[in-house]
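Heads up, there are several structures right after this.
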Structure I
Amino acid sequence: MKTEIVSSVHDVPAPDWDRLAECAGVYLSHRWLAGEESDPTATASYALIRDPDGTLVAAAPLYLVHSEPNTYYEPPHLPPRAKKPRVIAGARRGYHNTPLTDPALPDDVEVRCLSLLRDAARDHAARHGTSHWWPYLTESAARRLAPLYDTPPHHMEDDATIALPGAGFDDYLAALPSKRRVAIRHERAAFEAAGLDVRREYLMDCYEDAGRLLAALQRSHGHGDDTDAMTGLLKRQADAMGERARVVGAYDGPLMTGFCLYYHQGSTTWLRAVGIEPERPAPFAYFALTYYEPIEDAYRNGSTALHAGMKAIEAKRLRGARVSGLYALEDTSVQGSCLYGS
């Protein structure tokens, strides 16, 4: 096996990378990672493992973090002034992470590849005077990586995925308890009675409206007016992801009053962001736009699951979600001398 570190995901042909990332999630796809390279708060590199024939069989992004604007991506299990790892291994955004390995690898070869990815992350971090960690690992990823580290996985959050059996929304409903079926039909009917114009569009065509609603959501949670920041964030996603960035929007005349952004990747539809106009809410608009409308589109895409992510876990359970854990693994064998922001 040969290990290589490259400075851009563009150094790897997209089909080669996405062959490994197909089932890992949108936040490890070639297009998403290419878009993240423009983020000035971290420098991206990529660990690549190739077999003797030169075929890519394992990979992981490595981010040297200069400053972390998202507090959810600071190690939550360490004291405030403790030395913190400044290299993130795997996905830096999306709260969903796993090392990438070829699913056809025999078990012993996969273990060897994971060891090489760990060593590559450790060496890369050491060159920058720090250490590395893997945040938001899935349960499967944590089980595979844990034997390679000295400390056990730390539970960070819970993660929700809604199974989509059959071929349409009625099949989704049929899999739920009868009381939940009645409640969801009521919620959908009340939202439809509001008479809003529900449109499916690309993020590139509506990022300004969506950014305004995301900023309104931030203000409702006590944050400042960051409309420009939210609009800029969505524009970067639209530029990077193109027609993969899908939006379902609710309009009252020309005014967007709610939206949900999501991506189709592999057999899963991935929810990314939602915003509702706080001064003009329609009945059950949040649930309609966050779950029911994306579920309809997921079925049209052939998806078999809707990844609903973390937070509001009980609301997701009520809509049929299976809940699993998300974990962090930290490399404690080498301690760096740097802190975030130093």
Structure II
Amino acid sequence: MFNIQKNHDITPYTTFGLPARAAYYTELTCNEDLPQLCQLPEFDMHTVCWLGGGSNVLFMQDFPALVVRMATRGIREVSRSGCIVLVEAQAGEIWHDFVQTTLKMGLSGLENLSLIPGTVGASPVQNIGAYGVEVKDRIHSVQCFDIEKQAFITLSNSDCQFAYRDSFFKHEGKKRFVITAVTFALSTECMPQAQYGDLAQVLAHNCGERSPSAQDISDAVCQIRRSKLPDPAILGNVGSFYKNPIVSAELADSIQAAYPNMPRYPQDNGSVKLAAAWLIDQCSLKNYQIGGAAVHDKQALVLINKNNATADDVRALSDYICLQVKQKFAIDLHPEPVWLPEN
């Protein structure tokens, strides 16, 4: 039996904390209840919002339909073959807690993704990534509920069509498939990936000459993130607000001619990924504020709810940042979080 609440305050369920209410609200604690949920009069597959940790969502106004908060929990080992271990986690598991559980199980693979906010079920949608690792590199399969066919299915890694901060679930699979669980392929052997950004420097300081363990890498990532990123429980934010733009090598070369120290990350297809934070920083926008929304003073990629920000504050600030970067570098920035309701 579902407890459908009307005109429910959903402000506490997002990490940015924009004030909003949902016309209807309920929580899913058991995947087997999904067929029943889809039969409720308040349910419409085209308008329903499936909410995880709320760390990648901005409610720009009251939500006029049903919000379902994924609250399923459970982690289990599926199988072992040599050093490869398959581990399944339910969609409602808190991502960072899950990462720490795998480390306690003696498994490596997710340590670079430590302290990313959100839930397991949201991780494939955005193809979350950090410090040279994307979650697609570790996902074996994704379990879903097909709303149209009213059936549970399993999608392989290739079925998910992963790309940079993108996946099948943002396109063809949007609205139709609800992620219920994710299975990860992890390893009992640690093969450190620690050359991205300032991670190598922190590990060298923490570990000296010994090879870092998976836990060492996780600890270093947490140390770096905590030094740069505000805790959303204290200062509302959605983490990285913009995707790192991928541009032509020619454009990257022209910018670097003027800014020799610009960080750049060559891609396999010849294009170049640039750091959105660096671009924003060059526009001198740290601490810039419109209304209650501001650019974080330690990390230009993070917008914060500094003083009871409104949706209009966030929209105006984001528009201003994008305009400044466009005028200075001829690069379009694209926000990472989903703005709801969608236009």
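Assorted remarks:
- Highest-scoring entry among I, II, by distance in nm of label points 7 Å out along Cα→Cβ at positions 110 and 294, is II.
- Parent structure of the calculated result 1.7, given that distance in nm of label points 7 Å out along Cα→Cβ at positions 54 and 70 is the read-out and I, II the choices: II
- Read-out Cα extents along the principal axes in Å, computed value 61, 54, 37, structure in I, II: II
- Source structure of the calculated read-out (Cα extents along the principal axes in Å, for residues 6-117 alone, 45, 29, 22) within I, II: I.
- Structure from which 16 was derived, relative contact order in percent (Cα under 8 Å, 6 or more apart), options I, II: II
- Answer label among I, II for the case where helix-only ellipticity at 222 nm (-39500 (n - 2.57) for each DSSP H run of 4 or more, over all residues; to 500), calculated from the coordinates, equals -6500: II
Only the coordinates and a few stated rules stand behind these numbers; no lab work does. Since we're looking at a predicted model, the values are computed, not measured. Cβ atoms are built from the backbone, for glycine too; each structure is taken alone.
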